[in-house]
Structure 1
Amino acid sequence: MTSRKQRPVIAVIGGVLFWLAAAATFLFGIAAVWLLVNGQQPAWIIFAVTVPLGALAVWLIKISRVPFGDALNVGF
């Protein structure tokens, strides 16, 4: 039988990775809008890196069995 114990270290890694991926996605979004307004083409491939990192972070938090809000330290 597997243990139903929480894994806080995995939750911390997932939380940090989630915030890094969210920040990178947000900053790239701002840069993409800026480039589009100025008539240039942004490198959309960055979303193919940042969004899966966020999904990986959510998966790590899920397998850690720690509540999502606690892992992100946001209180919801």
Structure 2
Amino acid sequence: SESVVHAESLSSIKKKQQENAKKAKESQAKLDKNKSSQAAIEAEVARIDKLSSETDLKVQAKQTDIKETKEEIDVLKGEI
């Protein structure tokens, strides 16, 4: 009877180990998915930062163009 109890407890332990291994695998899969999502978010943030910088440069260039155009207009006004 002792060996039957021992066999049952071994079976119970193995079953728990299998359940734990399954849970660990599921947790790892969730972690991997989160890491992937995090990487995608970071890439999108970097892309937006780059676009923002490019836009800032374009705005600065336009402001310079406007300033130069105003100066040209002032010169022309002086000639009239």
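FYI, it's all coordinate maths here, none of it is from the lab. Here the structure is a predicted model, which is why all the values come from computation and not from measurement. Cβ atoms are built from the backbone, for glycine too; each structure is taken alone.
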For -23500 (helix-only ellipticity at 222 nm (-39500 (n - 2.57) for each DSSP H run of 4 or more, over all residues; to 500), calculated) the corresponding structure among 1, 2: 1
From 1, 2, which structure was P(r) over Cα pairs in 10 Å bins from 0, in percent = 20, 38, 23, 14, 4, 1 calculated on? 1
Quick check on the output: 10.0 is mean count of other Cβ atoms within 10 Å over residues 6-13, derived from one of 1, 2. Which one produced it? 2
